[in-house]
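The following blocks contain the structures, represented as structure tokens.
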Structure P
Amino acid sequence: MSATGGRATVTSMADGHRTTRLGRRRPKSRPRLRSALRHGRGWRLSRIDPRRRTPKGILTFWARARRLLWSWWPWSLLFVWLMSRQEWWWAVGSAAIGLFSYLIAPAAAPPRYGLDHEFPVESEEFVQTVAGASGAPFLPGNAITMLNNGDAFYPAMLEAIDAADASITIESYIYWAGDIGRTFAAALARQATAGRRVKILLDAIGSATIGAEILKTLEGGGCHVAWYNPIRWYSLGRFNNRTHRKSLIVDGSVAFTGGAGIADQWRGNARSPDEWRDMQIRIEGPAVVPLQSGFAHNWQQTTGELISGEAYYPVIEDAGPLQVQTLLSSPETGSSSVRTMYYLSIVCARRSIYIANPYFVPDPVAIDTLIAAKQRGVDVRIMVSGIRNDNWLARHNSVRLFGRLLEAGVEILEYNHTMLHHKTMVVDGRWTTIGTANFDNRSFAHNEESNIGIFDRGVAGQLRAIFVADTVGCQRVEWETWRRRGAWARAQEILASLFQEQA
């Protein structure tokens with residue numbers, strides 16, 4: 001199967017349309033895995049207090065210095081000292097830096113204890129722990145369709161919009177001016193004019209370039225457009241919190257989510273640098289409800305309106321055999337459920353970890369867990385966006401952090417064919433996740449994110465095949481090549497490292 005060939009290959013025909021049904025039979029409410037007993041022999045929970053063990057992610061001197069630089073209190077002390085010396089302008093400057101440091105401080109920190117290799121992914125303990133630690137249960141009765149690149153997912157999304165009977169809700173970080181934006185605006189406006197309830201929540205920073213033409217089409221057609229967290233003096237304390245989610249929900253029962261926004265960059269089939277490489281999934285079934293709940297929460301926070309009723313929350317029948325976990329991550333909780341899921345998956349892996357993510361800026365805890373996985377014999381492969389990366393800060397922070405991973409034998413692949421933008425992980429050929437979260441501090445500590453988790457061999461096989469197919473467009477990063485990179489590259493990395501927590 002080609003990773004740029006549109007839909008996944010496991011298909012069935014229904015009502016004349018091609019759909020994907022991943023998985024053969026519906027599992028029980030909780031997977032009872034015989035393999036857990038077979039593979040879990042000798043894996044026993046330790047009675048040692050995890051806090052008595054060496055924590056993951058011990059900070060280097062440079063990391064401590066960087067965090068001190070961006071702490072608010074040294075600048076506040078400097079402000080007081082400068083005021084006592086009547087250095088007014090310097091005092092104002094130090095106060096401004098202190099305030100800025102306070103506002104950009106991460107709202108969530110990674111766990112450092114309890115990340116021990118105690119039970120495998122193929123175990124009931126893992127499934128229960130992922131559900132319990134994230135607060136997101138596995139919901140049965142779902143069907144998943146994988147959609148590769150814009151030629152596959154944009155037509156499917158527009159088809160779902162045209163088929164809407166009651167409501168359409170969109171939450172998106174990116175909605176940009178262009179042909180795709182106008183096409184979606186016209187489709188949404190038609191449905192709103194026909195009496196469907198159309199609500200669109202856009203990030204005030206990410207979608208700032210949507211343009212007057214598209215807004216006129218949407219609002220003129222009766223769509224309700226709202227802006228998430230616009231920059232206002234009275235909300236400066238939240239300015240660094242963005243909604244990075246990308247969800248389209250139709251009639252409360254069908255949803256699309258993944259890496260792609262609504263913009264011309266995602267058109268095509270990743271054939272050239274002008275066509276970004278990305279994935280969306282179509283979800284049908286009860287797992288749609290948490291995505292709608294996430295939209296409803298942010299919509300109410302933004303507009304004060306509570307959305308309710310059957311138009312948004314219908315009775316949903318089972319649509320397929322899959323149990324699906326819908327993770328909603330928000331800095332409001334003080335921890336990232338998506339980061340928790342990623343770290344648990346890594347420490348419980350026994351055979352393989354395949355991560356594809358455009359902006360890979362692992363914190364010290366993530367680096368330690370990935371190295372530990374490699375040291376216990378796990379095949380760890382990480383695919384990142386290479387020379388086509390559109391984010392200077394993320395790119396240089398990512399390359400700077402390759403060293404320890406490469407030295408430990410972790411395989412790092414740079415996708416150079418075009419901009420790689422999807423966010424997926426496959427662990428041990430059984431557990432998969434796909435969604436909106438990048439593997440960086442911005443997604444884990446600052447943004448509203450959503451990821452879908454699936455515990456199924458069929459889905460894992462599909463995503464693994466896509467990962468392998470994508471390696472054709474990759475160049476492997478070698479330790480010696482990385483070590484000999486030039487002085488200019490290193491200088492940019494040092495500068496970028498000052499802002500690593502914002503990458």
Structure Q
Amino acid sequence: MKTRTAMMAALLPLLSSCSPHHTVDRPAAPVDVPDGFAQTAGDETDVVPDEAVLDEWWVAFGDPELNHLVDEALARNFQLGAAWARLEQAEAGVEAQASGFWPQISAQLDVARRRQVIVFGSLGVQEFENNALGISVPVSYELDLWNRVGHSVTAAGLDALATRDDVESLAVTVVANVVETWLNVVQQRASRRLLEEQLETNRVFLELVTLRFAHGLGTALDVYQQRQQVEATEAQLAQIEGGETVARHNLAVLVGRPPSAFLGEIGALPEPTTMPPLPPMPRAGVPGDLLLRRPDVRAAQRRVAAQDHRLGAAIADQYPTFRLSASVGVSSPNIENLLSSFVWSLAGSLLAPVLDGGRRAAEVRRNRAVLRERLQSFAQTLLTAMLEVENALAQERQLVVQTENLEEQLAAARATLLESRTRYGQGLSDYLPVLTALATVQRTEQSILAAQRSLLSQRVQLARALGGAWTTELDAPRLPLPREATEEDDEDEDEAADEETEG
């Protein structure tokens with residue numbers, strides 16, 4: 001008996017791994033992955049020599065406040081917090097599925113009183129009443145012969161890993177949004193500084209044409225045209241101030257604060273009034289690297305593998321199941337003899353499906369269809385990732401050329417302005433060429449600032465599209481549980497509403 005038991009114990013792990021369905025651990029997407037990105041073919045001279053830029057790429061902007069805002073967003077962003085909570089749910093689901101590997105043990109207490117009536121023919125009717133007391137510990141265990149439980153546990157584990165990838169993917173998006181919004185604030189400040197300088201220039205020109213008009217050297221039209229230029233610049237300044245306020249609101253919400261949190265705070269938002277220099281170009285690598293660097297691509301691949309295991313569980317459900325059950329306890333009609341009445345039972349059952357109306361076969365077909373759907377989604381996710389990288393590289397190249405052209409245009413416009421001013425001062429032309437040249441210079445300066453902002457945005461989008469390893473180091477923050485609103489909270493809300501109304 002001991003030898004047979006030892007042999008069964010040795011065979012159980014082998015039997016539990018005997019699955020009628022072969023799964024693929026790392027499924028490949030049904031899409032041709034090129035050897036390199038088209039926009040980087042033969043051009044690796046302007047990239048950094050290593051992959052360091054992919055980790056915490058926002059640090060390359062060199063602003064401590066930006067680093068602080070990113071850290072605060074990763075810790076306090078509510079969308080990210082909800083994603084962490086979903087991960088906790090998925091991990092608990094894995095533990096629930098893994099319980100199928102263990103025997104199910106319960107404690108049972110039975111208390112009953114029964115009345116029986118027995119008819120003995122001519123002897124009459126006899127009535128019996130008795131008590132029944134019992135305490136037992138039933139145990140049941142299903143042998144996972146076809147790896148049905150194993151497939152289910154593995155699928156749940158892969159789904160949990162995919163959920164972790166979802167958290168990391170959302171973290172990448174949140175960080176990119178924080179940097180973009182921070183750049184919006186910097187751009188608004190840089191635009192305000194530029195417009196203030198242009199407004200001062202326009203006012204100087206207005207004084208000059210007004211003085212020339214007073215001395216009979218100019219016309220009233222010159223004054224009116226330059227005054228219109230001043231008013232237009234002042235209108236642009238008012239619009240810029242509103243844009244900076246909106247950017248501050250958006251940034252506050254991204255870091256889990258009320259929209260008005262950054263209004264009036266000194267040092268809480270970027271101080272620079274010029275656009276930061278362009279960070280180093282990260283090495284794009286090859287499209288196949290996106291399987292390792294992009295959390296959303298990893299998640300799609302893992303969900304394919306998870307569904308493959310669920311298909312294995314559905315196939316295994318078509319095969320017979322073998323269940324062991326046992327029970328030990330005490331049972332007696334009276335409490336005095338309860339502890340001395342030991343009872344036990346041991347049983348095994350084999351259950352094989354014979355007729356289920358096609359339910360199990362339909363479930364297998366459904367899981368196969370879901371597997372094909374997940375595989376197509378995986379391919380689309382990978383294609384989208386490659387598309388985002390290619391587009392970011394292509395648009396950055398175009399913006400670099402555009403910025404260079406704008407710089408040349410600005411140089412030509414400034415030379416035109418100088419020449420037109422000279423001719424106007426010498427009385428060789430009217431004021432219109434000066435006004436046109438001045439407007440061209442100022443418009444080109446604003447276009448260069450916008451192009452610099454777009455170029456920075458493309459670098460942010462490129463870093464986001466390439467992914468990176470920094471997300472794997474993220475830890476879940478401590479998420480709060482619901483609490484009752486207090487009177488202090490109501491007072492704070494009222495004060496905030498009053499302050500907003502006064503503002």
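Values computed for the structure shown
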quantity	calculated
For 37.4, 145 (Rg and Dmax of the Cα atoms in Å, calculated) the corresponding structure among P, Q	Q
Distance in nm of label points 7 Å out along Cα→Cβ at positions 115 and 131 derived as 2.5 - corresponding label from P, Q	P
Given -10500 for helix-only ellipticity at 222 nm (-39500 (n - 2.57) for each DSSP H run of 4 or more, over all residues; to 500), calculated: source structure among P, Q	P
Comparison of P, Q - label where distance in nm of label points 7 Å out along Cα→Cβ at positions 187 and 427 is highest	Q
Answer label among P, Q for the case where relative contact order in percent (Cα under 8 Å, 6 or more apart), calculated from the coordinates, equals 18	P
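Where a number appears in this text, it was derived from the coordinates with a stated rule and is not lab data. Everything numeric here is computed off the predicted structure, so don't read it as measured data. Cβ atoms are built from the backbone, for glycine too; each structure is taken alone.
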